[in-house]
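Asker: Once you scroll down, you'll see the structures, which are given as structure tokens.
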Structure 1
Amino acid sequence: MIARRTPALLLMAEYNGTLAAARCLAEHGTNVAIATSSLLAPSRWSRAVKRVESCPGFEEGPTKLANWLIEYGKRNQKHVLYPTCDELAWLLAHFHAELSEHFYLYSPGGETLRTLLDKPHLYAAANAVGLETPRTWLPQREEELAAILEQSPECLVKPRSQTFFKTHAKGGRATTLPELTLIWRKYRASGYAVEVTRDMADLDFPMIQEYLPEAASDVTSVSGFALRSGEIIDTRASRKILQMPRDAGVGLCFESAEVNPRLVELLAALCTSIGYHGVFEAEFIRHHGRDLLIDFNPRYFGQVGFDIARGMQLPWLAQLCATGHERSAVRFARVRAKSPGPSYYADSMALRWHLTTGAMVGTVSAAERRKWLSWLASRPDRFVDAIQHPGDMIPAVVAAAGKLWQSIRHPRQFWRLARANRIRTK
């Protein structure tokens, strides 16, 4: 089959989702190439990877990276190229015509990705098909902030997009006007790559969202795969049970959840209405009995390894569809649809790191540390680890070395993050 004979090129080798995708594709006989600028990126050291290429870092801007990809495509056999992060999703859309000459793509271009990666546009599209979202404001002047705080006494200031956002901050909570103004100014000054701001208007103005405690304690993800027709051929659900930092952070621990058919129906309507196809992860918070959409990731996501272990092998579906085998992807998804798989997922290394550093600075109690270490130890037979994998342990060693190196190289940042990472659990 051409899908197996066609190599795949993966970027953002630092991410857990990239490592999971590489392992999944390698298990199906695909040769995987990794492009990275980091020596300590865990994926580059995986046994699943056959080739490592040095490429510009995302911090060097989208145009430089796009030019490198085009040159790589000209020099090599045609690869499948699929987004592993928001930056790459936007880049594949913005340079779609040029890249499609040299790569197999199954990621939409232009307006579709602009809608999904700019949250106000995402929320508008979601509302149009019946998906609810949190109350959100889009101020363009500081004078508007006081009125917003009157409507929502607790607010989250968030970037409209993470696409080439220079600080990669997730959000900051405010309860007073001075706090709100300070955080809004900070995000306003952070900035994006110039190519992105030219493509998506008003991106430099951060949005303000009502603060809902459920966003830290009751987040459910619905992930799946949509065909060009908008049909969603497979789905899984998971519940985030621990994230860091507490208010707007990265998920560390998840448990399996039941898929809500109504949400899948509405997500299919969203995909159809905006022309999206491919891998997705939609995040919802439960608030007063309502499911509110807070994000939609059009790419591989951090805990994609959890879905792979539960039978939904999203990277292989993307590989099949990119090489023109949609029918094979549908058949494969149907065969695997009833696979229950493990019940829990965690980035155990990151969790242990946060527990240890939090204990050092007093943000994690001894009881909380014991609780989560016990949680890890009590689920060995129903547990998927983000990085550690039998027969492929070098990425875990490299990840540990990377965390240690970063703490030594940037001690002030290490202590600031350790103090910020207070654990909030469900």
Structure 2
Amino acid sequence: MNISVIGTGYVGLVTGTCFADYGVNVICVDKDEDRIARLEKGDVPFYEPGLTELVHKGMRAERLTFTTDLAAALNRSLVVFIAVGTPAAPDGRADLRYIDEVADQIGRHLDGYKVIVTKSTVPVGTGRRIQRTIAAQAPAVRFDVASNPEFLREGSAIEDFMRPNRVVVGTDTCHATAILHDLYRPVIGDMPFIATDLATSELIKYASNAFLATKISFINELSQLCEELHADVQTVARGMGLDRRIGPDFLHAGPGYGGSCFPKDVLALIATARDANCSMRIAEAAAEANTRQHTRMREKILTAAGGGLQGKRVGLLGLTFKPDTNDLRESPALALARWLLEEGADLCAYDPAGMDEAGRLLMDLQFGADAYAVAEDADLLVLGTEWNQFRNLDLSRLHGSMRSPVFVDLRNVYDPSRMADAGFTYWSVGRSQAGACVTT
């Protein structure tokens, strides 16, 4: 089967590359000429473990190609995925300008039956909107529109695509469903294939992300209660997560959720409900709790710094919103960096993948070569992103290089007792400074 993927951002490139690895002929399309030129040289424009190698493999096999010519790609494809950005508008709604632009271009060049598949995260009704746009340009050409939401986690996107929990497809016709089932057959194996209508499929993605964001906000609110009651949030979370009705995932207290999906998807779901004269009070509370958590972390850092940051040397470990990505979108760690600079801190940061982009966003930000360089002469060290290389630092070396051994661990990576034994004044999220003994 021949397919096209329009948009070579995170979702589009991962989707196209993984399908190519399953033997599908894939044309990745983007209007950004510089990006396509880079991709044609095998240069992946963002960091995702294993993706560069898979791109090179697909190119060598001549199953993965790149172009700016949407008309030519459309002509050669049976299935066309739309994987362009849907950023949040100021009112929280999804900005669909890129979806509209692509749908208009598809309509202008449609020359025969195609299945047009929305891979981007879009509000309910977008599939119908795409249908109307294409039909207005190509009223005599038969086509189907489908929704196929993505559930890729940055840092493990290839694994998520190759071994999905489920594949969701929403269409109006059995013909389109059959084509997409055939396309996904090598991927799904015995995994659930959920065939439904357009509206239900579109809502599943928003509902999933809003629920996960709510779990994060719940445990973060609980972390504040744990601090007040001298309880340990990690043990509370473990006790909760062992209940199979709840599960352990997304019950990790920290500085709040971020990234390209959760913040905008929660707001978009709230806006969708508002437009439908409904309320999503739990989702609204999750968003509000996330904002409060950002404020709490700033207050924690201020307290650890003795009440003020002006002129203090601060080291920040991590800038990306999570490990194993260079994505800074809505990153709590990057927001902290911006705030620390505004408070007058002498800030030095290190991140394994996010420093190039962070340097373009924050011109006054200094960078260290590694975690130990960041800690040199620091009055305060803040762990903002839980990269693996930050999990087993030489505490004696850190202590010896810092001006004042104060460590603010916003990801609860270290054991409070161990940090106290190493001579640190240690701050974490929702835990007693004395630590806790946990049996397995």
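Just so it is clear, none of the values below were taken in a lab; they were calculated from the coordinates. Here the structure is a predicted model, which is why all the values come from computation and not from measurement. Cβ atoms are built from the backbone, for glycine too; each structure is taken alone.
Asker: Assign the value 24.1, calculated as mean count of other Cβ atoms within 10 Å over residues 327-334, to the correct structure from 1, 2.
Answerer: Matching structure: 2.
Asker: Using the calculated result 1.11 for Rg/Rh (Cα atoms, Kirkwood Rh), for residues 335-390 alone, pick out the matching structure from 1, 2. Before the final figure, lay out the partial values.
Answerer: Details: 1: 1.11; 2: 0.92.
Checking each candidate, the match is 1.
Asker: Okay, next question. Of the structures labelled 1, 2, one was used to calculate mean count of other Cβ atoms within 10 Å over residues 87-94, giving 24.8. Name it. Don't skip to the answer; put the middle values down first.
Answerer: Working: 1: 24.8; 2: 14.8.
Here the read-out was taken from 1.
Asker: Let me ask another. When volume of the Cα convex hull per residue in Å³ is compared over structures 1, 2, which one is greatest?
Answerer: Values: 1: 137; 2: 154.
Answer by largest value of volume of the Cα convex hull per residue in Å³: 2.
Asker: Can you say which of 1, 2 returns 14.6 when mean count of other Cβ atoms within 10 Å over residues 159-166 is computed? All intermediate terms of the calculation are to be shown ahead of the outcome.
Answerer: Numbers: 1: 21.6; 2: 14.6.
For mean count of other Cβ atoms within 10 Å over residues 159-166, the value 14.6 is produced by structure 2.
Asker: Given a value of 17 for relative contact order in percent (Cα under 8 Å, 6 or more apart), point me to the structure among 1, 2 it was derived from.
Answerer: It traces back to 1.
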